[in-house]
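The next part holds the structures, each set out as structure tokens.
Rule-based calculations on the coordinates, nothing more; no lab input. Worth saying up front: this structure is predicted, and the values here are computed from it rather than measured. Cβ atoms are built from the backbone, for glycine too; each structure is taken alone.
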Structure P
Amino acid sequence: MKFERASGILLHPTSLPGPYGIGDLGPQAYRFLDFLAAADCGLWQVLPLGPTGYGDSPYQCFSAFAGNPYIISPDLLLQEGLLSHDDLVDRPAFPAERVDYGAVIWWKLGLLDRAAIQFEHNPPDGLRAEYEAFCAAQSDWLDDFALFMVLKEENGGSSWDHWPAPLRKRDAAALTEARRRLHAALTRQKFRQFIFFRQWQRLREYARSLGIQIIGDIPIFVAYDSADVWTHPELFYLDAEGKPSVVAGVPPDYFSPTGQLWGNPLYRWEAHRADGYAWWTARLRATLEMVDIIRLDHFRGFAGYWEVPAGMPTAEIGRWVPGPGADLFLALRRSLGELPIIAEDLGEITPDVIALRDQFDLPGMKILQFAFSGPENPFLPHHYPRNCVAYTGTHDNDTAIGWYETAPQEERAFADAYLNRRTPGDSSGFAVDLARAVWASTAVFALAPMQDLLALDTRGRMNYPGRESGNWGWRMPEDALDDSLQARIKTWNWMYSRQRRSPVTASQADA
């Protein structure tokens with residue numbers, strides 16, 4: 001799919017400001033979209049929007065289809081009569097600068113339960129019919145997800161492989177009895193999903209009315225402790241007890257002498273191929289109902305992936321195994337049409353990965369922060385093809401200023417010279433210089449994490465790969481979206497031909 005030249009900001013909804021301990025889909029999200037529009041940006045990039053589990057990572061979710069209830073907006077529930085002001089008086093004194101997930105989850109789920117009780121006993125006009133229609137339309141994944149979550153609650157939050165054998169192995173009689181026994185809890189889980197998708201779709205419609213496209217994110221692998229693996233064990237390499245026999249990771253490299261052991265179960269690609277990649281087709285279709293463009297994480301795994309025997313302490317022992325390759329993407333294109341996909345082609349990229357990406361004309365990613373080892377580095381803008389997406393950095397990197405303050409002296413010196421910096425050696429202006437170079441590049445899309453546009457140091461970092469806790473917590477200050485930042489970005493968009501396109505109205509689309 002051919003994209004038009006545009007720019008945008010990477011900001012996950014959890015990072016929005018607001019009084020409820022975590023960013024959400026309420027007024028601050030609409031305010032952020034207004035800021036993007038005023039700055040003439042046409043793109044908003046988010047991380048995966050699923051329900052987070054261990055470590056609070058959006059890349060380790062309980063479902064590839066469900067939404068994250070923690071980012072439901074209490075303000076919007078209040079407006080619709082699903083909460084009262086009295087329901088909000090017990091709000092803890094949350095920190096403004098970071099998400100305290102433990103406190104937020106406990107309080108937010110209690111709040112959603114109160115909204116569910118109000119919905120059950122006194123629903124606003126028309127809402128029950130909407131809910132019933134949602135449950136019917138999403139039943140393919142919603143019924144199993146809701147059951148997975150309530151069984152997880154009933155078993156003290158433990159992973160599904162520790163449940164009683166009849167439930168672990170999905171014995172039909174045991175599941176029927178569980179649905180009867182846990183009916184009220186199932187309704188509560190479905191209500192949370194209904195509200196999440198209702199709030200998200202209204203926000204997306206508002207983005208469309210402004211001419212803003214949302215870039216979503218699909219992790220290639222799913223979490224082992226997920227409704228997806230529990231419901232479809234035949235699609236993954238699991239042993240007779242449901243344990244992974246092999247797991248995902250990446251081999252040792254310059255950055256990690258023992259590799260990265262991710263631990264996700266690996267796909268039985270022959271089983272996916274046998275049913276025409278039905279699960280993958282459903283996954284992308286569901287995501288494209290939420291976003292306009294998909295960033296496909298760890299794209300190289302579709303050409304070939306690193307397989308590690310289960311139980312290994314590191315990723316050093318493993319082997320490369322061919323992925324589904326073009327066969328998967330041909331099937332997706334037959335079912336879904338042209339694929340609005342960005343290929344995350346970072347890491348150890350071999351010719352087969354490049355060939356797969358280029359066969360489907362997918363733009364890859366260029367990270368300018370990686371570029372300053374010398375003039376031949378492919379991440380320098382003078383090497384960019386048009387069909388790529390350029391970033392200052394990603395959610396996994398340090399911030400631009402954090403990088404500059406810790407990079408080797410020779411790389412800082414080359415960056416200063418390459419960017420023709422007015423103040424070489426001074427970290428304070430580096431993020432602005434880096435972002436401007438991304439905007440000026442030939443890349444079809446130019447994006448920067450909000451932290452770089454705010455010129456934040458390492459304290460604004462979103463994620464430290466490999467660190468098990470303490471990630472995903474950064475929140476944007478309430479006063480960050482000021483007129484000077486808006487004016488600077490708007491000037492770049494004008495100067496470098498990245499201005500937001502006017503939204504297409506329904507009448508224009510029909511003409």
Structure Q
Amino acid sequence: MLELKDVSIKMKYADRQLVDHFTFTLERGDKAVIIGEEGNGKSTLLKFLYDRRLVEPYCEYAGTVIPRGRLAYLPQMMDEALYEMTIADYFEGVDFYRHIDLLSHFDFTVETLYSRQTLGTLSGGEKVKIQICRLLMDDPDILLLDEPTNDLDIDTLEWLEGFLSDTRLPVLYISHDETLIENTANVIIHMEQLIRKTKCRITVSRAGYRDYLARRQRQFAHQDQVAKKQRDDYAEQMRRWRQIRDRVEHEQRTISRADPSGGRLLKKKMHSVLATERRLAREKEQFLDFSEEEEAIITRFDSDVFLPSGKVVLDISLDRLCVEDRILARDISLLVTGPAIIGITGKNGAGKSTLLRRLWEILQNRSDLFTAYMPQNYAEMLDYRQTPVEHLSANYTKNEITRARTCMGSMRFTHGEMTSPIGQLSGGQRAKILFLDMVLKKANVLLLDEPTRNFSPLSAPVVRRALRSFGGAIISVSHDRKYLTEVCGTIYELNPDGLYPLT
């Protein structure tokens with residue numbers, strides 16, 4: 001069990017409240033998912049629960065956290081300080097022979113755990129796998145998982161989904177995988193930033209994700225209906241009240257001085273009229289507010305971005321795909337003609353990101369195409385010391401910068417976030433900057449490595465709609481099941497023998 005009592009967390013640099021007097025108990029059997037838009041403090045809350053020292057550099061906090069058992073924490077990104085450590089050193093002291101079955105689920109062998117390969121040389125998915133495996137071997141009592149599905153191949157993703165569904169351990173996790181959330185979560189913790197991020201709200205619902213969204217919309221619709229009726233009724237009451245007031249005032253002006261008794265009656269009647277006004281004003285103060293809901297991001301590609309039908313974007317044949325001296329795959333052939341949306345999937349470590357990087361090297365200097373690249377590691381394309389505005393200023397005119405600010409506003413950036421270093425922003429906000437870059441550049445070819453992995457389950461449908469309607473060509477690597485089925489027209493699997501169509 002994990003108990004939170006009156007927890008508050010406030011960001012120092014933005015003077016923004018993320019959590020305000022939050023009390024919650026994570027019980028045995030709870031699979032609680034934290035959802036909310038990018039930059040709302042989901043990862044910060046998880047870090048605080050595990051070790052408040054992790055948030056001290058950028059947050060002020062108050063409240064009590066009581067863990068009843070041993071916590072295990074999976075960070076969103078592996079600490080780069082571990083990159084030079086070998087796999088053998090990482091598992092040193094662990095009795096992994098007690099967990100042979102666990103190894104097989106992650107495609108590891110006992111020999112893997114004796115490897116002198118460094119952690120930094122692993123693929124993104126392999127890094128996640130090895131961390132989850134190590135956590136579970138410690139037999140924790142409570143799991144805190146920040147994006148456990150990031151970059152995992154579909155087989156491991158489906159195993160993790162089954163594990164989360166079946167375990168009795170209390171689990172608090174963040175995920176952008178809507179399918180995983182739909183299939184595993186029985187508690188929803190929704191973190192929102194309202195009124196231009198000046199007010200925070202956390203809603204807890206002991207329900208499944210779809211039920212929560214449906215109930216939330218019904219509640220909001222009912223609240224808005226009641227609020228509107230209250231205001232309509234009030235307007236009608238005030239209309240009738242003004243008629244009565246005007247009539248009494250007219251009678252007071254026209255009554256003869258020779259009728260003092262009538263004057264006293266009218267004065268008494270006016271007192272009653274004014275009392276009615278005060279009563280209506282008090283009732284108005286008790287009206288329900290209209291529902292407040294955090295707005296989803298708004299983004300789309302310009303309709304004039306397109307590729308002619310049949311335009312050859314890519315026609316390559318690679319004898320070998322290598323990382324240093326290690327061969328990942330052989331005999332890779334790929335023909336892409338516009339417009340098309342291609343998805344590439346496969347096991348972790350198969351070389352998908354390596355292949356996409358190779359395609360970027362081939363396409364980036366093509367004069368007949370405008371290609372944009374969204375790598376798995378955003379630092380390849382973003383200078384984390386720059387602000388979003390500075391990043392865009394380096395590439396665009398004054399008018400385009402104005403448009404960029406407008407677009408960032410529609411993607412729910414505050415002025416403070418637009419002018420803060422990119423390194424201080426969340427992974428989802430960095431993804432938004434790259435996405436905005438592609439929109440402003442009017443690229444007609446997109447190379448996307450896990451394009452939806454850092455978008456919240458509330459933003460991801462907007463991103464999928466934008467990509468699905470894109471008029472150019474997209475070549476993407478993804479394990480997001482909704483993205484693959486809803487967006488991609490053709491899906492390939494990369495394995496050691498090459499690239500093979502699945503659809």
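For structures P, Q, which has the highest computed value of FRET efficiency 1/(1 + (r/R0)^6) of positions 218 and 338 (r between Cβ atoms, R0 = 30 Å, to 0.05)? Numbers along the way, then the final one.
Values: P: 0.95; Q: 0.10.
Greatest value across P, Q: structure P.
For distance in nm of label points 7 Å out along Cα→Cβ at positions 90 and 402, the calculated result is 3.5, so let me know which of P, Q that is. Show your work: numbers first, answer last.
Values: P: 3.5; Q: 5.0.
Derived from P, not from the others.
Supply the structure label, taken from P, Q, corresponding to Rg/Rh (Cα atoms, Kirkwood Rh), for residues 266-441 alone with the calculated value 1.29.
Numbers: P: 1.04; Q: 1.29.
This figure was derived from Q.
Between structures P, Q, where is percent of Cα pairs over 40 Å apart highest?
On the way: P: 22; Q: 33.
Top value of percent of Cα pairs over 40 Å apart, among P, Q, belongs to structure Q.
A value of 7, 29, 35, 22, 7, 1 was computed for P(r) over Cα pairs in 10 Å bins from 0, in percent, for residues 26-249 alone; which of P, Q is the source structure?
Working: P: 7, 29, 35, 22, 7, 1; Q: 7, 26, 29, 17, 8, 5, 4, 2, 1, 0.
Only structure P yields this read-out.
Which of the displayed structures (P, Q) returns the greatest value of FRET efficiency 1/(1 + (r/R0)^6) of positions 306 and 378 (r between Cβ atoms, R0 = 25 Å, to 0.05) on calculation?
Details: P: 0.65; Q: 0.40.
When FRET efficiency 1/(1 + (r/R0)^6) of positions 306 and 378 (r between Cβ atoms, R0 = 25 Å, to 0.05) is computed for each of P, Q, structure P gives the biggest number.
Where does the value 20 come from, among P, Q, when relative contact order in percent (Cα under 8 Å, 6 or more apart) is the thing being computed? Don't skip to the answer; put the middle values down first.
On the way: P: 20; Q: 17.
Comparing all candidates, it corresponds to P.
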